[in-house]
Structure 1
Amino acid sequence: MAPPAPTTTADRTVLPTEVHPTHYDLTLTPDLKAFTFTGYEEIQLVVDREVRKIVLNADEIEIQKAKLIRLVGKTEETWDITDIDYDKPKQQVTLLLPDTLHPGADAKPKLQIHFTGILNDKMSGFYRSSYDDAKTGEKEWMAVTQFEAADARKAFPCWDEPSIKATFDITLRVPSRLTALSNMDVREERDEEGGKLKAVRFNTSPIMSTYLVAFTVGDLEFIEASTSGEHNEGKPVRCRIYTPPGLSSQGAYALSVTTRVLEYFAQIFGTPYPLPKMDMLAVPDFEAGAMENWGLVTYRTVLLLWEEGKASGGAQQRIASVVAHELAHQWFGNLVTMEWWSHLWLNEGFATWVGELACDHIHPEWDVWTRFVVDDVQRGLHLDSLRSSHPIEVEVRDAAEIGQIFDAISYSKGGSVIRMLSSLPVGDDCTEDSSTEIRVDC
């Protein structure tokens, strides 16, 4: 007998669609000595079809307790969920409900989950990173996140697919001496456990995908500047570069790029940057080059920090290019998101091209497009010449396959194709107008 077919949509292994989340209220308490964390979340749900079980993504997470709260008339009814089944190969957890939920009758039930997890050393999910304190020379630890493509499930049970968006309220309970950051600005701080801990609660995020959620805890310092707000509906955006102690001065160049590029993108996209702040964090242990988490972009240290007179001009250009690329994602990828990972090339290719457009705007003396042909076009052609090449758009059927297409085909060839399209003879203003139309239509 053949095994049962996996849950798919258009041949994709995805979560069932009987319910979907609209809001997460998430509280996390990391332990930087034991390298573990505890968490609690309350998820607001919408019931789309009759359902007796709820399936979420979870990986390296242990659920300690789960409840569902539903309204019966004007009275809240609580269901204890004791039947919890893990499917580790699929990175899913199934919660069997005591009874059936019905659309309409069960208006917006709430799912409450207590859980624990590991601050791993894999540079994915919610993980730990070490560094030598530049002031004391001692080894220190910080906790940071890397969720793209499908690792938010290592930090909290969730619907970990790009099209299943929700808003987020995040609270971090951390030692009082440490800094806590997340996508949004701080709403409030309060002391707990006699001042040993502080609970830092952040403002509610815009609706977004789980892979863009971010938070970090560590001993950090920062430098700060603001955009002019000229093209952002008159609203300046506070920008900060966060680093381990003793390194913040090296973020001055990246900070200047950030303030200028944010204004430029608000101008050419015709849409203001929707968050009140833009934080950038240098992470000592970071597998990706950088990650476009909305409002809290994380970087490999060498791609954010630069000292004039001590580092090369090539390193300076690389930092400008990477910063502009990640800021482009704040609109294309974050505000407007691909429905599924098969369209990654459009997400990354567009950010590659428009990031270089921004570099050309702030540094016209660099002859950016000649460098683009030498670097990105050739990089794409080189990988395309190999037997291991693939089309720009590749059907991704399972989360385990996603990492295979984060390559020069999606980034460099994708960006090169979009650059070619932008050069079509349809008018000098086509680039800016088309960008705005893409935002609206997607």
Structure 2
Amino acid sequence: MRRTFGASGSSRAGSAVPAQSGPCRCTAFGWDTGRVRLITQSSKLAGVRYDVRGPILQEAERLERSGHEILRLNIGNPAVFGFDAPPELVEAVHAALPRAQGYSDSRGIAPAREAVAEHYTRIGVPGIGPDDVLIGNGVSELISLVLQALISPGDEILIPSPDYPLWTAQATLAGGHAVHYPCDEQNGWMPDLDAIERLVTERTKGIVLINPNNPTGAVYSAELVRGFAALAERHGLVLMADEIYDHILYDGAQHEHAALHARETLCLTFSGLSKIQRVAGYRAGWVVASGGRERAGDFLEGLTLLANMRMCANVPAQHAIPVALSSASDWSGIAELCAPGGRFRDQRDVAHRLLTEIPGVTCELPGGAMYLFPRLDPDRYDIHDDQHFVIELMRATRVMITNGRGFNLPTPDHVRFVTLPSAEVLTEAIGRIAEYLDTVRID
């Protein structure tokens, strides 16, 4: 059977490929042993998982090829749910096209880096200039570059559980160990700083703070963020603050920037246009270095090397960054979307109400981001393999969600919903799920 990109099934040695025997002979390309040589994936991928786009997606695509329509509540991609790009960003990219045909500086175009630096200066982060900013193809690329530049084999990175799984996957791919610190669902998914500190060892290199959190939507208090910065400084750790949802906030929640509190150690702040400005396809993100940069010259040199090796980020999309961060843009109307009567807020409320009306389903109400992370009571739902569970649910309901273990949660009792679809679509999707859960619940 021919394998193609994205096909499921094993590609490891031992598959049903007949071996051939015969004498060795020298060819123009080396020694031919007469046996078929399988092409296998790198051993570096052992332990690397990214279930958000893994077997569940493959099953969804199989069902769609069979003629079924799948309601995809699995990924935070605003455009497919009717959220158009802000017109001023589209105009900026369109106007730049005639002069955006070549490579840019590998760090990004000067106007974009200047706009990012000015933004963090207005927030109150001291000493930020354009040279402290690296523009990337979304935050995802920058996570990869940073961890590749930072981690040596065996190094440890403290990462929340649950997390945005790319952090764990890239730490593993870089040869490091993701050490997960728990977030307490009974305390609004907040982490315990004392528990985190007990996980620090001589191999710990950095700590990741995702605020607002994906997948839980938890928004951390200023006191907690200051505690993270203090912990990083006590142990000389790089503080990596993933703040891509920093303006998607509900019910008066306030976001606190980690860079305001890290002065003695290096702080790396990740953000971009994908979520707040709803232009995930532009792939326009940034990372800002602040705090103790004088201690991090060697690392920053390595990060620059990796940035040079990939040439540059998408040049046309970089021209949207100065417009997006200008005062005239007013954050592209995100505050209205998150206020009562706005789509983000109303859809969150509808989905939360419908889910928590299902017997045995509970869910913390998120203060930010665009997800719900409900718990299915293990006494009512006998789930041992949550990936298998959501695949069977999708086959029965034609609704695609993501399993909680895909976000490095140790237990199989959570799933993640995206709240971006309209209230009508969410009502239909959760209604189907409720009917399915009626058939598997232990009463």
Structure 3
Amino acid sequence: MKAKYIEQPKKKVKIYGSYDVVVSGGGPAGIAAAVSAARNGMKVILIEQTGCLGGMSTSGLVPCFCPFSQTDKPLIKGIALEVFERLLKKDGVGPERKLQEWTPLDAEKLKVVYDELIAETRVEVLFFSFVSDVIKKGKTITGIIIENKSGRQAIMGKLFIDCTGDADVAEKAGALYEKGDIKGKMMGATLCFTVAGVDYEEHKIFMEKFRTNKLKTEVLRKAEKAHKLETYKDGENCAISETTPYYGIIGYNYGHVFDVDGTNTKDLTRAMIRGREIAHNYINYARKNIPGMKNAKIVSTGLLPGIRETRRIKGEYKLTFDDYKKQRSFKDNIAIYDYPIDVHNSDKSKKATEKFENLMSKTALPEGKFFGIPFRSLLPKNINNLLVAGRSLSSDRYMQGSARVMPASFAMGQAAGTAAGMAVKKKIASNKINYSELQLKLKKQGVNL
């Protein structure tokens, strides 16, 4: 069916304000970008679509931080480590407090950590606001258009950082990008949820018997065959992660919803509805069949679906699987990391599921080895004053599967914020930043390079 359009009458748009740095998206990348830019002397505004900062770490109820490294010494430091240490002081980290593990977190306390960071650095925040358009002159962005309860407003700026996770600002500015695999299919989405009323000691016996996600998922498949657990045409039951921030409470990263494009609102709506169905059906099954779960109840499902990939910009450098395998370091490293390739299946075929289950273990780097993330992978081509940080970096799909997680997003955001400060002060394009000077500033901020 051919789309129909109307022509909207021209209207004046009120200018909300003018800033040195405008950050879009308040997840880990956006928080780090805003804080870093402010600490480097910039007047900063942070635009966020929900009512809190943190993205998937708070609104999305992802129950844990991914490892900061695969060894006992964190590779990701800087603002990421600062956030962890602040959360630790608030007793907002679960019983397993090692940075090389999947560290359980308290989303409510984490919200407060983020609020405090932003307040201390005097970053202005606008919640419940979406970027709907970009104002551009040649290769330079001069402002963005936002929509919220106050109507349509323009925010003018000198440098812009896209931390939306979907490259929304970059796309609206005309940046080139890729999406999904060669067929355009993307990783399954997940709606995380939190459960209370768990008999932890009894449930721990089950967890120790079925230690891996593969073993837990085999239990689920048997339950499906016995008609004890619901199945879905566009989704699946599968164990991803299950962590305990406090005894009696479990945070679940569980199940997949397929054929979800995170840039399509209709798909997002379906993912939320199906995700809640998957969560509640699982807990109904678990109460009757899994030790320690007799009195378990869902206390919250995520306010955001866990979207693992959408757009990846075509930038000045494309980070690749080959870079990962060969542990490449770059002249413009802004972070180093060693998280395995974590590309979830795009459908529930046996072949796709087995590939997902085996990929992380097969691609894990040798202990002590790591890859670099170059500054150029944050630079979209042909736009003078835009940086992109987080899962939309310029990379192939496999490499995005490693760099998309929260510790790496914090690191990219911090580098983008620092670079923004340099570009604004020197009145230069973001791609004219001196790499050595940027790296020196990052090292002084505690970043590990």
**Request:** Kindly point out which one of 1, 2, 3 the value 38, 23, 13 was derived from, the read-out being semi-axes √(5λ) of the Cα gyration tensor in Å, for residues 273-384 alone.
**Result:** 2
**Request:** Rank structures 1, 2, 3 by mean count of other Cβ atoms within 10 Å over residues 185-192 and report only the one at the top, that is, the highest.
**Result:** 3
**Complete:** The highest value of mean count of other Cβ atoms within 10 Å over residues 177-184 among the shown structures 1, 2, 3 is in 1
**Message:** I have 67, 56, 45 for Cα extents along the principal axes in Å, calculated from one of the structures 1, 2, 3. Which structure is it?
**Reply:** 1
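Coordinate-derived values only; no laboratory data. Small disclaimer: the values here were computed from a predicted structure and weren't measured. Cβ atoms are built from the backbone, for glycine too; each structure is taken alone.
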